[in-house]
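Below: a set of structures, written as structure tokens.
Taken together, the values in this text are just the output of simple stated rules run on the coordinates, not laboratory data. Values in this document were obtained by computation on a predicted structure and should not be read as measured data. Cβ atoms are built from the backbone, for glycine too; each structure is taken alone.
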Structure P
Amino acid sequence: MLDVTHSVMKNMDIRHLRYFLAVADSGSVAAAARRLHIVQPALSRQIRDLEDELGAPLFSRSAKGVELTAAGEQFALDARRLLIDMESARQRALRVAQGGAGSLRIGVSPTYGWHPDILSRINNFRQSHPDVSLRVEPSLAAKQLEALADGRLDGGFLGWRDLSDPRFEAVTVFRCGLRLAVPRRESSPFVVPQRLADLADQPCVWFDRDVAPPYYDFLIRQCQLAGFLPNIVQLGGDTMTILGLVAAGIGYSIVPDTSVHSCPAATRLITHPELTLTYPVEFVWKRDHENGPLARFIREVEAYTARDVTASFASSGALGDENAAL
């Protein structure tokens with residue numbers, strides 16, 4: 001490109017390049033003026049200003065019209081390339097703004113990471129938006145909310161947040177129930193009582209309140225509704241750890257029903273009629289985001305959420321309810 005081109009571009013907008021190329025393609029200022037719907041003197045003035053800025057003639061003029069000089073031919077090549085690049089940049093920016101390209105970083109709480117409603121949403125978005133760089137990160141709810149607040153995540157699937165926090169918005173993806181988790185022992189099977197209160201003296205593996213106080217309180221409230229308090233002998237910081245501790249025979253637990261999708265073979269999950277409480281699992285994002293792919297992902301989650309919720313719970317029951325109840 002001519003050394004002075006960058007200087008010219010700072011003082012000329014894209015319109016002037018289009019004017020120049022119109023004259024170059026037409027071979028006539030008059031014809032180019034008619035094509036551009038401007039008067040001929042104004043177009044001639046624009047071309048002269050461009051030549052003055054470059055310090056070189058772009059056209060040789062004759063009674064028959066105009067022809068590009070050597071400098072003009074080079075400038076035409078560069079101008080066409082620049083216009084193509086500008087249009088490509090515009091299209092890329094538009095696609096990012098509309099959610100068709102760009103990047104999206106989504107967190108998923110491990111407790112729900114195997115749930116088909118979440119997996120299908122992620123997979124459908126990935127297939128329908130191949131130009132979006134999609135990154136999925138496992139993270140507990142509290143860590144996700146911290147990452148959302150400081151911009152390290154764009155959105156996240158999680159349960160248990162402060163609903164009064166004005167920084168976040170959310171859509172409920174499904175409601176999560178509870179299951180009784182007991183060790184699988186062929187020699188001495190765990191006897192499931194008709195009343196959960198009969199478990200009051202049994203050793204129990206429980207969720208650590210320091211990790212998620214609202215969830216801990218929710219579990220205790222469920223036990224209180226069933227007429228007992230658990231005999232907690234061991235704490236676990238996440239559901240997978242708790243399921244492993246149950247499998248090791250330390251005690252029983254009460255866990256989210258989404259555990260049917262990731263339960264170890266040495267743990268049995270059992271529905272019980274006294275486990276009646278549910279809670280929402282949400283897709284959460286920061287209220288003031290300006291991420292095009294995130295906006296499109298939110299729209300798709302909202303559109304999909306109202307559909308197949310009942311079917312997903314039915315499939316959950318069919319998959320994990322080997323000892324349904326009482």
Structure Q
Amino acid sequence: MMPADWSKPRTNREARRSAVALLRFGACGLQNRALMRVSLKPIREQVIVITGASSGIGMATALKAADNGAKVVLAARSEGALAAVSEQIRLKNGQAIYVIADIAKREDVERIARTAIERFEHFDTWVNDAGVAIYGRLDQVSDEDSRRLFDINFWGVVNGSLVALEHLRARGGAIINVGSEVSDAVIPLQGMYSASKHAVKGFTDALRVEIEQVDHAPVSVTLIQPTAVNTPYPQHARNYMDKEPKLPSPQIDPFKVAREILDAAQNHKRDVKVGAVAKMNTTVARLMPRLGDVMAAMYKNRQQYDEPPRHPQGTLNEPGESARVYGSGPLATTK
């Protein structure tokens with residue numbers, strides 16, 4: 001029964017306090033109900049599917065998961081890189097298979113799931129990490145390139161999430177989508193990338209509500225939002241600038257993001273901001289948007305090395321075979 005001083009507040013202030021207390025009580029109750037429905041295995045007992053596993057955060061997550069005993073299914077467009085990462089895992093007595101796939105194509109994503117089930121009989125966690133960037137002003141980037149970016153960054157997440165859901169709805173598990181701090185904030189010269197990550201957040205939030213709160217299915221849906229990460233992301237980007245692109249500093253280690261992804265795979269999380277700058281930028285964008293605009297504009301001249309573009313076409317329309325966790329940094333110069 002509700003306490004008397006909650007049901008009959010004597011002042012407006014007491015009424016507000018009562019309303020806040022009731023909302024907190026209800027939120028805690030709903031969260032506890034969700035936690036009771038979702039039961040996630042320890043990493044060592046899991047089969048984990050990871051898209052974008054040929055480099056960067058995806059590769060770091062695959063290596064870390066395998067080190068902790070998980071069986072991993074790696075997916076990307078880059079056959080040579082996938083073979084190299086898989087071999088690296090197997091040399092340390094881990095279990096890994098790979099699937100060459102373009103996540104923009106639903107049939108390729110369905111093949112990833114089939115391969116995982118054929119080899120390991122099931123999967124427990126699906127990580128949608130694959131993505132690509134474009135450096136350039138919005139009024140300079142071609143519609144064709146912008147649509148291709150959305151096919152990978154947004155529709156790839158949609159394809160992966162919905163295919164994974166078909167198999168996880170009955171047995172339970174986790175869907176983990178890698179967004180960005182620019183799922184809330186923005187950055188100039190990466191406007192279409194920012195737009196795609198906003199779309200990823202909207203889709204992931206809606207999927208979470210439908211699956212966790214409406215269907216009460218035993219599936220955890222998590223959004224990971226890292227700040228700038230030291231990966232080959234700039235080297236893989238389609239580049240319209242007249243200089244080699246880079247990410248602004250500070251940058252965090254990709255294995256830090258991998259640890260948060262694997263934590264979400266075994267502990268039910270709604271969303272995770274990774275890195276102090278991600279927490280700051282997302283908070284400012286939400287609470288002080290005009291200040292966020294001013295802060296974002298300051299990044300305009302912090303995204304270029306003082307050198308010509310190395311590979312301006314990037315990996316937007318072709319696989320990247322780097323098989324590297326970390327970015328290359330500026331070219332060495334001799335005097």
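When mean count of other Cβ atoms within 10 Å over residues 112-119 is calculated, the result is 20.4; to which of the structures P, Q does this value belong? List each step's numbers first, then the result.
On the way: P: 20.4; Q: 17.2.
Computing mean count of other Cβ atoms within 10 Å over residues 112-119 on every structure in P, Q gives 20.4 only for P.
If Kirkwood radius over Cα pairs in Å is computed to be 20.9, which of P, Q is the source?
This figure was derived from Q.
Once Rg/Rh (Cα atoms, Kirkwood Rh), for residues 192-231 alone is calculated for all of P, Q, which comes out largest? Don't jump to the answer; show the numbers that get you there.
Details: P: 0.99; Q: 1.10.
Largest value of Rg/Rh (Cα atoms, Kirkwood Rh), for residues 192-231 alone: Q.
Supply the structure label, taken from P, Q, corresponding to mean count of other Cβ atoms within 10 Å over residues 48-55 with the calculated value 29.8. Could the numbers behind the result be given before it?
On the way: P: 15.1; Q: 29.8.
Checking each candidate, the match is Q.
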